[in-house]
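Dropping the structures in below, format is structure tokens.
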Structure 1
């Protein structure tokens, strides 16, 4: 960190004293979702894989806990992130997030409010399903123009 500070000017929110908008309810909203039937089925396969990994039945270069937990994390967002032809369930976390973004857009479009979506999982890769393109496509289909 000391070397980094030689070439960087670090400013924290406290140091800058910039105005920030209030968060509705005073804290971030957590929207819990139930696993879809397809996700529950995949979880069963993850349990089987974990058992095989733990018992040494699988070579670590083929399957390992890091790979499994990463796939489980992606699957929890939307199974299509790990299985291209998985069903597009309206109750996936991704689809619920898209619906929430659209609802907020509808309620605030007269004020031209801005929403920012942070997601470091399911990032774009050529020829693969990804969160970014899916959000854009779904919101466009719901009536939000691409430039918004």
Structure 2
């Protein structure tokens, strides 16, 4: 898969009602989780950039929509709290969970922002499953333009 890619117009149409405050046209999908991300999750979000490890992209379109909903929820959180405030609150929530004695994985899963993202993921997956006769392609290829300077 060539990166960067964007959400297809059909995917934006399906996901927009769940994220009315997020301009899904600005979302960019990027391959390979950045080197600095600990524990290499399936997806990582930095504002409007969503990084998805190409090796973990689900085959089932329903699972693709669910993963994207999870990550787009993080985009919404960035917009709600602002970049640095969101990042600080995210890390503080994780550290609070570790201080309470939770192991790494449990501490991560109990971050308030991750709980919200999992709820968005489940909500989209359940809704789409109810009408899953045919889901459109999720990713739209972006032709790379060459600029002569």
Structure 3
């Protein structure tokens, strides 16, 4: 039986490529996780088909809009957390919630590996991986 992994999946190019790579390179059974944080239905259209075409054994979509607004966005606004005085940090503030949800799904599914599609252009890989390690230092990334 293959080792299970949960991938933070958007349906975009980067996460579709990493999904296929995890399956082909490591022989992992990849569960694609897509979190609905309020990005709109059009963003979620076709994500199941893309995940399946890329090799996912399963797609899990979690609605985390309420938790995101309550526990992350409102807190960010209260702290006046903006970049360079004008950019809201919606994307970066979402990463810890996505990682937390990913770790929840990993536990539910018996997965021992988590992954993301952050490319290293920004700090998203750090946000994901610090959250993973904080929640479960033994998880494989």
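Brief remarks follow.
- When distance in nm of label points 7 Å out along Cα→Cβ at positions 42 and 58 is computed for each of 1, 2, 3, the one that comes out at 3.2 is 3.
- Which of 1, 2, 3 yields 2.7 [distance in nm of label points 7 Å out along Cα→Cβ at positions 34 and 66, calculated]: 2
- Computed over structures 1, 2, 3, volume of the Cα convex hull per residue in Å³ reaches its largest value in 1.
Readers should treat all values here as calculations from the given coordinates under stated rules, not as data from a laboratory. Here the structure is a predicted model, which is why all the values come from computation and not from measurement. Cβ atoms are built from the backbone, for glycine too; each structure is taken alone.
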